[in-house]
Structure P
Amino acid sequence: MSLEKTLLMNELFDCYQGLLTNKQRDMLALYYKEDFTLAEIAEHYDISRQGVHDNIRRGEESLENYEAMIQLNHLRKEKYQLLKQLKKTDLNDQQSEIISQLEEL
């Protein structure tokens, strides 16, 4: 699995984990956040590696579908880029404070 995919799945998971089933959320958390192997997850749930793989695949597809519809991750990245550009301009203290507050959101 590529680093880019892992990073993307972690970002999407952070945005949409509440929309996943409990099993998808738990397995994706173990796989992407805790770096468990399919075999370790299978042992933990007492199911086959193929069962784990299928659940993770469905969870990934759900995350990608949610992002395609809602675009929270895309908008978050776009907001960050705009704030970064704005920071490079001449700002007064109040404007700089507002930007700092927006970055914390």
Structure Q
Amino acid sequence: MVEKAPCEKMAKFVLPAIRAEMARTLVKEYNLPQQNVAKVLGVTNAAISQYLSERRGAEIELPQDVVLYIKKYAKKFLNGDFDEDYLCEICRVFQKSLEKYGDDVS
């Protein structure tokens, strides 16, 4: 069987996990309405609901340094300093974490 390319794994597992963590942080820790979070993340309200119930984006556990970076980014959003390229930045942190700890996305 042919192994999936790293970018496929990132798109299938990592990006949903990042969005899920961001959604949980913004909704549960900062009490933002799901509709607002959906708009900011560029997903549907249904996707936010699935992230919160862990039916989506829960296939992998993000490293703690990535979770902390996501929480930092959520705070930036609240301060009006949100960068639309947040996914790319968080993905880079995730990739560095993989290099550091030698883990693999499956």
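Readers should treat all values here as calculations from the given coordinates under stated rules, not as data from a laboratory. The model shown is predicted, which means the values in this text are computed figures rather than measured ones. Cβ atoms are built from the backbone, for glycine too; each structure is taken alone.
Observations, loosely collected:
- Structure from which 0.8 was derived, distance in nm of label points 7 Å out along Cα→Cβ at positions 32 and 48, options P, Q: Q
- Structure (P, Q) behind the derived value -17000 of helix-only ellipticity at 222 nm (-39500 (n - 2.57) for each DSSP H run of 4 or more, over all residues; to 500): Q
- Among P, Q, structure where volume of the Cα convex hull per residue in Å³ as derived comes to 101: Q
- Among candidates P, Q, the computation of relative contact order in percent (Cα under 8 Å, 6 or more apart) that gave 25 used structure P.
- Comparison across structures P, Q (criterion: distance in nm of label points 7 Å out along Cα→Cβ at positions 40 and 80) gives the highest value for P.
- Value 2.8, calculated as distance in nm of label points 7 Å out along Cα→Cβ at positions 56 and 72, assigned to which of P, Q: Q
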